[in-house]
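Values in this text are rule-based calculations from the coordinates and carry no lab data. Everything numeric here is computed off the predicted structure, so don't read it as measured data.
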Structure 1
Amino acid sequence: MIQHLQYISQTPETGTHIDAIEQVLQAGGKWIQLRIKNKAEAEILPFAKAAQALCENYGAKLIINDYPHLAKAVNSYGVHLGLQDMPVPEARKIIGKHQIIGGTANTFEHIRQRVAERADYIGLGPFRFTRTKENLSPIVGLEGYQKLMERVKKAGITTPIIAIGGIEAADIPAILETGIYGIAISAALTNQTQTAAVLEEINSKFSIHSI
């Protein structure tokens, strides 16, 4: 099952991606995406192994960003691919059927592309400007989500769509009103001193919308 709330890792003010991931897991996070950019696969492998071990200990699911071979090597729950990354069908040949594949989208055409590629979920964004991503796609914004989700509904698309990109806790209720399936957050949970309280607040916003 695709979780409605997803955490995308980033380097915290002190420590590593693994420290940030463990903090979210300790707070109750259940879906983690390890996203390390601008490093070779060999450099990321130790992080992927550590993240997978942590997720197994906490009963959570790990997604590896960009690298299907790493996802297969550590037996993560799946892999997430950007628009400039390996095509979904090619990644499927690498990881097989038992792991899932998520794909990024920025437009309705991208959404249709991901559906045609049989991605298991779609990360739609960015919601707003974010410094965590280079070569940022055009900002979607709340109005963009409203229009895109209307088209998704009319087209009968049922693939889970996750809002991504610079989302804060206060943004979640309005985004959920568009009919979006879930939310991916990064900075909103990284570098928090009260991670559990913040995560509880975020989860309460989902409960209000009966998700």
Structure 2
Amino acid sequence: MNSSETIRIAIVEDDPAAQEALRLLIDDTEGFRCVGSFGSAEQALRTLREPAPDVLLLDISLPGMPGSQAVLHFHERHPAMAILMLTLHDDEERIFESLCNGAAGYLLKRTPPARLLHAIREARENGAPMSPEIAHKVVRLFRDFRPPAKVLTDLTRLEIKLLSLLSEGFSYQSAADEMRVSINTVRNYIRSIYEKLQVHSKSEAVSKALKAGLI
């Protein structure tokens, strides 16, 4: 997707004031457009149709189905849609559940508007934006849950470097810039990583590498 194209965003937030504030921020910013706002995951799941939004802002604490569980249903129905979790508290159990279920990123609700907009763009570009407090917990959580698995020795040094960058929230393009290779080279690395780790998404690859202690 061209970076100059308008990013289409949907919001799932049960607090009317917070929902309206997010909608106004998005619609008042050039290059961003709110295409739907919902008060529950169930309402959004019933209503969202293809083409899905580029990014879904999903509150983790919702009436009915919590966001940490709903993310799995959204991810299954709209696999190309990036899901960015929003939370008041850095709840470790829900962080872990959300990321395992397919969330692309995780932000505290007190995140400044400019950083939120940047995170939406990052998520659309296959990045994994996280508030610093969340990122520290994620790394520790995955290491704490690491099973005594064998080291995945088939990965090359550059493939491991790429996974490390992705785990830190780099997009494919920013990882390519950091590694001083082309975006096509990064995509080739990703295909190789998926095949070697027998995974189907970036989050699965990063999770498996973290659990194996490679990154």
Structure 3
Amino acid sequence: MLVRDVMHSPVVTISTGATLEEANTLMWEQGIRHLPVVEAGRVVGIITDRDVRLATSELSPMPYTPQSRVEEVMTSPVLTADPMDPVEEAARVMRDRKIGCMPVVDGRELVGIITGIDLLDALVALTGAQLPSGRIEVRLPDRPGKLAKLAAFFAERGVNIHSLLTYPDEGGFVRNVLRVDSLETRKLAEGLREAGFEVLWPPEKPWSR
């Protein structure tokens, strides 16, 4: 999944010369929290509803007012994403830099914006959680062929895998979270355990031993 698949487009923007009051009104009317700031068609900054609230607060150390200009408060320079970037790379950058959005730029043209909510939507899509499905989590040794054997287990039973996410675990293992087109996950888990797989979810019933 790429940034272009989850970004919002077209983008609501504001100019450097607009006031904080105008920025706040625009965000409220559009139901958004981030505004790319453009000048001569280029993204030169970003301003958020939080920036406006803090800048105009009575506790602010700087003497900003609702009539102060956006360029006085905006964050600049701006971290941007490319529409062809993998969505997980955008998520990594946003997490590392602790930012809530990134304008998406193709060359010098602003073509979209990606936010934390968009990344959550991407996670839901990648996990297949929006489909009628069952969830199974299996811990495998991080060695060639182990994942193939797990996939073969489901194929032999005519069970389709909607999605598969993996992440490393301690001791040279990998956790595999699968969404399958069956709600009989406990029955499948029992079969997996009988076949020698370590199933983490669904948990084994205490009385099944």
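Some notes on this structure:
- When helix-only ellipticity at 222 nm (-39500 (n - 2.57) for each DSSP H run of 4 or more, over all residues; to 500) is computed for each of 1, 2, 3, the one that comes out at -15000 is 2.
- Which of 1, 2, 3 leads on Rg/Rh (Cα atoms, Kirkwood Rh), largest value: 3
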